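Several structures are given next for inspection.
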Structure I
Amino acid sequence: MTAITQLSQLDLDATYSYADYLTWQLEETVELIRGKISLMAPAPNLKHQRVITNLGGALYNYFHKKRGQLFYAPFDVSLYDSRKSQLASREIFSVVQPDLCVICDPDKLTTQGCSGAPDWIIEILSLGNTKKEMHLKYDLYQENGVKEYWLVYPYEQAVYQFVLNAETNLYQLFAMHAGDDIATPYLFADLNIDLADVFAENLF
């Protein structure tokens, strides 16, 4: 079998599984969304990196020596498609790399990353990936039971906080935060995140 080392060797219109993905040796970072290759945005810009550093730092301080483990991208999270995976004996057709995720069930951790839904996913939007995060990943995370999902908008300095309704298994907009608000995750009520620190420019 020919090794897949270049994106040009793949058919972007074809459907691939996570098993296929694991054999690839690409320089580019890609995700699979319901079997379709999804190209990651180019290297994150300065604003994105500042937000992920500031927010990740606050989460690390909280989860250090507590339940739940924090992971940064690149980190493979493999998820099922309710229709396609059942038809293919539970084969996995989606693997994503959230900017930040928290996993409370250690049994979901594998040598490759996380198999199944993290408890909390945070995506920090870049200018070119809003549609993917807002629609494709939103539906995928909801379907797989990610209990809490945050969308962070660095340029607007805003956070949309979605929580999965246990009865309907659908996301509800739990809160919107902006500027210097204090944002508190639904799952971890004693964690208070100062967004003024998250969106700080850290000029020196």
Structure II
Amino acid sequence: MPAPLTRQRPRTCVACRTEAPKRALIRVVRTPDGSAVLDVTGRLPGRGAYLCLNVECLHKARRTGALSRALKTSLTDACWEELERCIEHCAKEYGPEERTRELRSLLGLSRRGRLLFIGMDAIRAEAGRGKPLLLLTARDCSEAVGKFAEGLASEGHQHMELPLDIEALSAALGAGSVQAAALAARSGLADKLRILLAE
């Protein structure tokens, strides 16, 4: 009998606090001697911490000390430089398919974490609470949804079009016929989505 499939638990970037699949992050490990090393295999023993594959998160982790606190050790300048080189290299190798896969995964995680508002009614109700939203629309959304997004953008909310059509967005969220979704604009997750959509 085959072994049951287990869903891999998402990891959290120590800088932006966004959950992401393990393949979309880089792992740093504190070795038994107390030094910090880059773990390209993802299997080195020791206390580990994760960073998104973008330089902004690396700089934030260094500036705030988040990575050092997570590992409970300081990182050498050489380790920081190696991390930056690795992230820049990974970003070049990280093509559109990988970004789309990560985008779908982040959207799915957001839905499971109840961080997303789906559909115009839910988005309108949340917008009425006064907090800025990041509105995401399918690339083939209806004219009515497009005008709705423009209206919210004129009120100070941010609108970004996804590289996903209605069918793909609905599949990523596990819901039927989704044309628009929104989340709090001031969050690590929103920052991560902006970075992915800007690339």
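Laboratory data are not the source of any read-out in this text; all were calculated from the coordinates shown. On a predicted model such as this, the values are computed, not experimentally measured, just so you know. Cβ atoms are built from the backbone, for glycine too; each structure is taken alone.
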Quiz item: Of the structures labelled I, II, which one yields 5.8 when distance in nm of label points 7 Å out along Cα→Cβ at positions 78 and 166 is computed from its coordinates?
Solution: II
Exercise. Can you spot which of I, II the value -0.28 was calculated from, given it is log10 I(q)/I(0) by the Debye sum over Cα atoms at q = 0.08 Å⁻¹?
Key: I
Quiz item: Quick one: distance in nm of label points 7 Å out along Cα→Cβ at positions 54 and 158 came out at 0.9 when computed from one of I, II, so which one is it?
Solution: II
Practice problem: Give the label, chosen from I, II, of the structure having the highest value of relative contact order in percent (Cα under 8 Å, 6 or more apart). | Solution: II
Quiz item: Which of I, II yields 1.16 for Cα Rg over 2.2 N^0.38 Å, for residues 126-181 alone, as computed?
Solution: I
Practice problem: Match the computed value -13500 of helix-only ellipticity at 222 nm (-39500 (n - 2.57) for each DSSP H run of 4 or more, over all residues; to 500) to one of the structures I, II, and report its label. | Solution: II
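Out of I, II, which one gives 2.6 for distance in nm of label points 7 Å out along Cα→Cβ at positions 14 and 190 as computed from the coordinates?
It traces back to II.
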Self-check item: Top of I, II by distance in nm of label points 7 Å out along Cα→Cβ at positions 110 and 134, largest first
Solution: I
